[in-house]
1. Taking helix-only ellipticity at 222 nm (-39500 (n - 2.57) for each DSSP H run of 4 or more, over all residues; to 500) from the coordinates of each of P, Q, which one would give -16500?
2. Given a value of 21 for relative contact order in percent (Cα under 8 Å, 6 or more apart), calculated from one of P, Q, which structure does it belong to?
3. Distance in nm of label points 7 Å out along Cα→Cβ at positions 13 and 85 computed as 3.3: which structure among P, Q?
Structure P
Amino acid sequence: MAQTATIYTFAINLSNMDRGVYESLDLRVARQPSETMEYMLSRVIGYCLEYREGIAFTQGIAAGDEPAVAVRDLTGQMLVWVEVGMPDADRLHRASKQAARVVIYTHRNPEVLKQQLAGKRIHRAETIPIFALDARFMAALGAAVERRTSLEISVTEGQIYIEVGGQSITTTLTEHRLA
């Protein structure tokens, strides 16, 4: 019998001072059986940091030809393609041709990702930022998250502050580039 996705519900108060985004979000996120907690939380963080009109989770890991998170305009045109984890070069090449902006949020070592992608053909590779999420930060966040979780997420000057379950978890969002 195939396992089904586990649904997580997040009530998020988002204050992204770097982008001037202040929103209250109610998210239902399906965690697939093959998906780690860190991967799912990277999707949630990517969603919050890229938040704008037209943003949505896709089928992600369950659908190989879609990003983890997408931003579309009213016509359905892909504006932002958000990848999570360790995407391959072919996927990034295709994404960069479909969307005006491609961004990667990774909970893995960004240097390993850059080595895997080095020398590969990727359309507009120099424009694709990789945002590394610190492993200790992700582990602490994963330990604090329950199936129903309230989060206060503040972003200022590249610092992410998350209040969850009475504790504060902080990290610096580190940007890397492919080229």
Structure Q
Amino acid sequence: MQKLADHIILIGFMGSGKSSVARRLARFERMNSIDMDSYIEREAGMTIPEIFATYGEDGFRARELDLLRSMLIRDRSILSCGGGVVVRDESRELLKTLGTVVYLQVDADEAVSRISRPETRPLLTGPTPPTELLATRLRYYEDAADLTVDTRGRTIMQVSTAVQGALRNRGVL
């Protein structure tokens, strides 16, 4: 599939470290970083739990898709995506065309232990246990990814260094 832009996109389950790695990588590489969830909250003037309560998951996913579409005309950036961005076919297709997609791999138990404010994660407090939620998304993460970096048992600095090295090896950085 042809890349239409040259962004660096981080995907993975909630708590995998996407936002933290994106901020570090952006600082090291002097690039712009966009955190999808924060961007959507600012644009909506609501928190993610409020968006879910008002518009449902479909309304939130539509906002993710809008941001992905806007990335086609933005300057090269590092985009840290929400954990569920991969559930829509159209979003996965866009991810693949926007640049290099890095999947930050983590297991559900470790991911949950990393989340300091679970009340900010509507799907974490929903009826589906995190292990099931991750299991249903796993093939989507793997399908969308150009690179996979295992974050299990690693610090943000270690993961950032691994991502940076993998991107350099591919000639992306």
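Throughout, read-outs are computed from the coordinates displayed, never taken from laboratory work. In this text the structure is predicted, and so the values were computed from the model without any measurement. Cβ atoms are built from the backbone, for glycine too; each structure is taken alone.
1. Comparing all candidates, it corresponds to Q.
2. P
3. Details: P: 3.3; Q: 1.9.
Among P, Q, the structure yielding 3.3 for distance in nm of label points 7 Å out along Cα→Cβ at positions 13 and 85 is P.
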